[in-house]
Structure P
Amino acid sequence: MKINKPIILLLSTLSVFATDTKSYAAETTTTVLNELPRSSLLGVMHNQSADNPGVTLEHVVANSTASLLGLKVGDVITKVNGIRINDFQALLSAVRPLKSGDDIRISFLRDKKALTVSNKMQPRPYETSDYAHVEYSAVSYEGNSLRSIVHVPKQLNPSQKAPAIFFIQGYTCDSIDYGMLPNITTRQMIDQYTQAGYVVYRIEKPGLGDSISEKPCRDIDFTTESKAFLQGLNALKTHKQVDPENVFLFGHSLGVLHAPVIAKQSPVKGIIGYGGVLKRWYDYMVDIYLKQSVTHFNLSERRARKNTELATPFLNLWLNTETPWQKIVNDERVKKAMAANLLEINGELSVNRHYSFFRDLNRYDFNKLWQEIDTPVLMMHGSLDIQAIEPNWAFDIAKLSGKEQSKGLLIDKAEHAFMRFDSKEAYLDARQSRQYNPTDPKELFDPRIGEHTLSWLSKFKSSQTTTI
């Protein structure tokens with residue numbers, strides 16, 4: 001896979017859109033403890049190779065809003081509730097605010113004929129599990145009501161408290177409600193933990209899924225997002241079947257950076273991390289141009305240095321100064337980098353988050369944070385992890401923690417989204433050919449991240465279920 005410019009792949013959560021409506025288990029228990037208006041399901045996938053205006057449908061999910069409206073593969077969506085739809089991102093923006101039962105009117109082209117259909121938005125299915133009772137609840141704070149999802153192992157009886165793992169997702173504004181995605185790698189790893197007797201907890205970011213928030217996810221900064229996770233951690237510690245003295249954080253991707261921030265404010269028994277970094281965000285972004293493209297995409301070092309020189313003025317103005325955003329994008333040096341297709345800028349968004357998110361993140365001294373929290377850590381890095389780029393951070397964090405139980409670990413042939421490939425070439429081929437699919441990985445799911453986690457957790461002898 002040869003390229004002449006960097007592929008800007010940051011630390012990310014799994015970016016998904018539903019493709020399968022099958023239920024996860026024949027006999028399951030799902031409980032909604034705190035009712036929020038249920039998020040809706042449009043139920044389409046788009047044809048990324050289509051170059052016409054609008055969104056050309058490649059797949060329509062059965063029993064979804066789209067199927068109820070009568071949409072078919074090949075239809076081209078042009079408007080949603082009167083809003084012009086030029087691309088898939090515009091479609092997502094138009095549909096995300098809609099809850100189950102809201103009115104939707106879609107204009108589309110079928111065989112070049114303009115049609116319009118309308119109906120009610122259909123609800124997104126809830127998660128179910130073979131191994132856990134699934135609880136949908138909510139955490140309220142400062143004008144937000146955030147959806148939380150708890151998997152309580154079925155082997156626990158109501159009089160038992162168990163250790164818990166709080167899974168913290170990465171940087172993207174994607175829902176962590178996987179009712180439509182029973183085979184996604186994250187859910188398979190969660191099943192490993194619940195089978196082993198751990199309660200597993202997740203919370204949506206503001207504005208995602210069923211959450212009700214004044215600001216959408218894309219408009220908040222890193223500190224605000226951490227505050228949401230902190231509220232989730234505090235709520236988890238009060239759960240009737242959780243031992244509050246045995247709560248662990250699992251940070252995935254940028255979730256690794258959230259972990260020490262919230263652990264400093266609400267102590268935990270230990271922290272597990274996979275696919276994150278340690279350095280300042282400015283330095284990480286420089287590595288995207290200087291190292292990622294060379295190490296993982298075979299770009300020449302000479303071309304990488306040239307790209308880095310072009311991108312650095314933008315990175316410096318964006319992350320190291322308080323320069324107004326409009327002044328940054330109007331800077332001639334930044335325009336030159338944009339003309340070279342080296343920057344991902346869309347209005348006030350960069351890499352699909354508001355510019356203030358990463359500017360805020362860049363102010364944090366993570367070296368200092370890891371030293372201050374005095375918490376044992378297990379930090380893992382996959383050898384095929386494009387986003388985290390290098391394994392050093394995992395071992396450096398383990399050293400910074402200064403705890404006997406802390407450990408850095410390199411997992412051979414593992415990639416960022418909990419899958420395993422035979423080689424770097426096989427991994428890149430899968431991405432290039434659009435066969436890369438963490439939502440339904442089949443035999444490519446990598447159980448080793450979960451296995452290493454459970455092995456490390458077993459060393460905490462007090463992390464056993466207790467009777468109350």
Structure Q
Amino acid sequence: MIEFFRTLQFAIENGIIIFTIFIFGSYAALALFSAFSMLKYIRTNSYIDYRVLLSSPLAPSISVIAPAYNEGKTIIDNIRSLMSLHYNDFEVIIVNDGSSDDSMEKIIKAYDLEIINPLYEETIKTKPIRGIYKSRNKAFNKLIVIDKENGGKADALNAAINFSQKEFISVVDVDSVLVEDALLIMAKPFLEETEKKIIASGGVIRIANSCKVEDGRITQVNLPKRFLPRIQVLEYTRAFLMGRMAWSKLNGLLLVSGAFGMFDRDIVLKVGGYNTNLVGEDMELIVRMRRYMAEQKEKYKVIYIPDPLCWTEVPNNLRVLGRQRDRWTRGTMESLFMHFKLFFNPRYKSLGLLGHPYWFFFEWLAPLFEFIGIIYFIIIAILGIPNWPFFFLLLGTVYFFAVTLSHWAILFEELSFHRYNKKRDVVKMLITAMLEPIFYHPFILIFSIRGNFKYFTGEKTWGKMEKVGFETVEERKERKKK
């Protein structure tokens with residue numbers, strides 16, 4: 001019996017080595033590819049005056065869509081921020097998704113709204129619309145507010161997509177903060193690309209925890225004071241600058257962040273809009289749009305803009321982080337399994353041969369393999385046949401590689417956009433990278449396993465995403481007085 005387990009042990013440990021080398025190799029390759037892509041992007045765009053787009057007749061028209069549910073505390077500042085974006089031909093559509101607080105009352109009063117009765121086609125079925133509002137004040141003529149029965153974020157977005165008449169839609173979380181030139185930077189690639197149709201684009205999402213916010217704008221960038229948000233800064237930097245940059249160039253990008261993205265409205269309508277029965281509707285829409293374009297045999301791209309265009313608050317406690325991450329896991333599984341036809345299917349080119357398989361093996365299966373590996377080592381330790389040299393060598397190698405990858409991501413940030421100007425912040429990030437594998441990654445693994453369990457048991461809930469909210473300058477002064 002012991003001999004059998006030793007043979008099995010040999011096979012499993014060799015399998016672990018092969019899979020680990022494969023993961024390390026793919027991460028290293030993506031990092032190098034991202035580095036070259038980033039250098040090229042910076043050289044090409046360093047001296048561009050995006051204000052030229054403001055007067056260009058070729059600049060695409062954009063509908064900025066922001067769904068809102070019980071955002072009464074900050075909704076006025078959020079709308080003010082969106083209305084002050086630098087762009088010529090755009091509108092802001094706020095969708096009040098059946099809020100139970102005073103959101104609508106505040107919006108009506110602040111912007112002097114009145115009900116209008118426009119004609120539009122309900123191409124995508126949604127929950128009933130209670131009213132569509134515009135301001136009596138011509139200064140706010142770009143603002144449209146849709147009040148509807150609660151149907152969730154995807155349903156709210158579909159309602160706005162139905163109403164919009166612009167060429168592109170830009171989806172924004174209402175509590176996110178966009179830089180003033182976000183639409184200009186996002187629109188530029190749509191004008192430059194001539195060979196392939198750009199159907200969607202996404203930008204870097206940055207962490208706003210501990211940053212100073214005034215009138216809906218980030219006035220001072222600070223590294224989060226709390227350990228958990230600070231680790232997520234590192235995590236987001238690694239994912240966006242070292243992952244999505246490479247996948248954009250390989251045309252294998254499967255995800256545009258729900259916090260801020262831009263989409264071709266015509267293609268969104270052709271594929272039926274957002275799926276309201278999913279928890280990962282943002283990823284699934286991109287996969288469905290890409291699949292549609294491939295099946296129509298049209299040349300297309302989904303692109304990524306490395307500029308830090310959007311700032312958002314991230315969970316500052318494990319309870320909320322856990323809800324977010326198990327939902328992300330379920331959303332990934334939904335997209336991968338619903339569109340499993342893509343898996344290594346050459347008909348879909350980079351989507352089928354690179355994007356889908358990568359997410360299948362490294363975003364979904366890798367945490368499961370890691371969990372199984374932990375259970376395996378526990379079992380052989382109980383049986384008294386552990387290979388301790390192998391165990392510690394593997395553990396040390398994984399830790400060293402993880403820390404090196406994170407330090408490389410910090411270097412990316414410092415050489416590119418350098419948003420954290422204080423030297424002590426960089427030192428904190430380097431130390432955080434060394435602590436992440438020990439104090440953070442185990443929880444992410446647990447949340448991923450929990451997400452798998454919830455998916456297979458059929459759970460569809462989002463989970464409440466409580467947020468502290470941004471501290472304004474006035475609130476900060478009041479706090480200091482106390």
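Here, each number is a calculation from the coordinates, and none is a lab measurement. This structure is a prediction, so every number in the text was calculated from the model and none was measured. Cβ atoms are built from the backbone, for glycine too; each structure is taken alone.
Quick check for you: by percent of Cα pairs over 21 Å apart, for residues 103-198 alone, which of P, Q is greatest?
Answer by largest value of percent of Cα pairs over 21 Å apart, for residues 103-198 alone: P.
Once FRET efficiency 1/(1 + (r/R0)^6) of positions 31 and 391 (r between Cβ atoms, R0 = 35 Å, to 0.05) is calculated for all of P, Q, which comes out largest?
On the way: P: 0.30; Q: 0.85.
With respect to FRET efficiency 1/(1 + (r/R0)^6) of positions 31 and 391 (r between Cβ atoms, R0 = 35 Å, to 0.05), the highest-scoring structure among P, Q is Q.
State the single structure among P, Q that was used to calculate Rg/Rh (Cα atoms, Kirkwood Rh), giving 0.96.
It traces back to P.
Suppose helix-only ellipticity at 222 nm (-39500 (n - 2.57) for each DSSP H run of 4 or more, over all residues; to 500) works out to -8500; of P, Q, which structure was it derived from?
P
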